[in-house]
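Next up, some structures in structure tokens.
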Structure I
């Protein structure tokens, strides 16, 4: 930290909640601390929560609660930079007449959303897919960024698996496609499967480091997925759905398929039958991750 300037992150998703947005928020705070004193405006929770979407009542309640917290900070501190994560945070900044930069993780179809987002000085998005989506509804001042992870934690370790090990990491909701892999498991032989749904973040690396393949069978238009970044940095082969931004994210090292049990069976059985080829894919994935998923990707937020 090189000055007393302050930066504020506004997000409804932060630890002890569990999920990709929560992890990103914490990583962003760490990156910003190189230049600023960082405050986080969030919703205090006594225990971890896994979000599976919100109805309008929950969204309204969280908006009021987060807005009140922001109002108290606004009266007490002056911030050089304000980062609003997600649409709710952007709306609250507009409500309190706060200049902000937005970070968006979603794909939208309603053009009215551009009215909210175009209040931001900058809008950071994850890759070409989200950029094209937001431009199509009239959003301006877009900056692309790439996810990163702490590669001193998410790093390679030698495996000693007799059978190929496949790992699923995701929230226990239908859209994440866990049931696709469970059905696939019934169709394969000689492959071990592990399903991770709700474990502390600091325990994740050891599960990646024991896996040969990580699967992401999402059934919806997912934007950039932190599981891909973390798994690739541990040297896991990636087999992902062809939905949303996933094909863009694994281009150059991963496999993309229509998410059906039969498709996952075919590709996983093929990888298991040719372990030499699997090891080459894992090495290629690790090399790609070491080049593209480093913490220097956060530098765009410091400009």
Structure II
């Protein structure tokens, strides 16, 4: 199905988060909905607030915040803003295919670079390498890091589960390219799906090490609200021989449910399967040197920009 793009007239671009298990306060998302079409995407229910469904509408009706760079610049220019890292892609992927056309993420990065605003980017699209010129400049001031999501090394599984993302090989090449350019690069094994891709953890971490990643982390699959029927339909249609095993192990990791909203466990899960995943990840992250804490990004060189309206500052 062809993607339909609709303009978003929002007057704000930054979302604020106060969840204790998410390591950032502010996030920026130039797009609502995501063409990647990942069956497991936790952001799908957000499309229902717009009157769309969390299934095909989420994948084919993309809301474009066309004035995102202007809104971001004006937000950074506020006197009340005290600089701290901002996450690009806290909800949907800022480098999804729409970015090739609209270049809103690049526009926001240009504002961030001018202001020396620290940025953390999360993506599963090799398109991030298009902006290597900006990322190199930002890395020299220690105001950027990039996390690449690598869910599987199996091309066929990726093609069906994440149909419009970059291939696993392309993502690892991107890790290599960014790392070689001096950009702090992290690999996220997210989500880990018990009974489907959890056995790949050692190989993914080895591949991440070989590609030059500086660190790695993981998140256990969550199926909140409308994500559950979308993922289960995909699983039973595409992986019928594994469906029962995956669902059983996920329930065993979520107290009998398929999702858990509790802050202390929603990213990691509970129970034997979840604990084994955690142990496996810890062992191999240490083996491949991917368990170091990331270096904090610098906020000391922040330069408050002039807003787009051209209003000068008195002091």
Structure III
């Protein structure tokens, strides 16, 4: 088992803490996109040079969270066709960024607060988790630069996390307050199934999918469970990771799951076998609060360190 060692890159314009949630890897240009609420920007890391360029101009707003004031702004990123879609928690907007020019384009305001943002290439749609409304907002993206409201998928709880299986035409999200995982048909926008992952009172958080083997990985707050999507979400395997798990990432080309535990300040990389069982191949310390790791095409990991306003880079060769 390999021991992981991280290095850090300061986020532009951040002098203290920073709100970093859903970051994204862009395979076409080998970049990592990091939305930062405090600076109202999305910082784009060129992996080869380790240099950031920033997309500025996103709106911000002061919000009270657990008795403390906090600046909110861009918080989620999803890579589309020549554009990148950014969810703004301060305004309930989903904005379009030109991926070549790195300029902010049009924004579509939703009637409810946004959380996760996911581009569905086969349908040319953007799906947005809107937990307060107990729903998923589906946006038309046939013109990549101009989003339009299309439909709303109502569910029975607070949506958290997302994953897409374009092969079978399914969208997955969790209901954090109900300890449920929901399967939605991408074409009909109808709920096909509801599973109980068994995360307990704290509920499930992130979700990822292996479309080749029809596995769904559901993150609980201190472990991840592999579910068999072909058999009503039956439990296959469990990976203990330490507490503070939120979103997870899966590198299908290497059958590797990446899990950052924020409270345990630890990153775990595990191999998934044909039966849906986990074997830890690498682990190492990160920073308290560091979560939502994403992997690049070569297997390296990236995760935000909100406590110090940095991006952590964790080299790993599978």
Assign the value 172, calculated as volume of the Cα convex hull per residue in Å³, for residues 107-202 alone, to the correct structure from I, II, III. I
Using Cα Rg over 2.2 N^0.38 Å as the calculated read-out, with 1.03 as its value, let me know the right label among I, II, III. I
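No lab work stands behind these numbers, since they all come straight from the coordinates. Not measured: the values here are computed from a predicted model.
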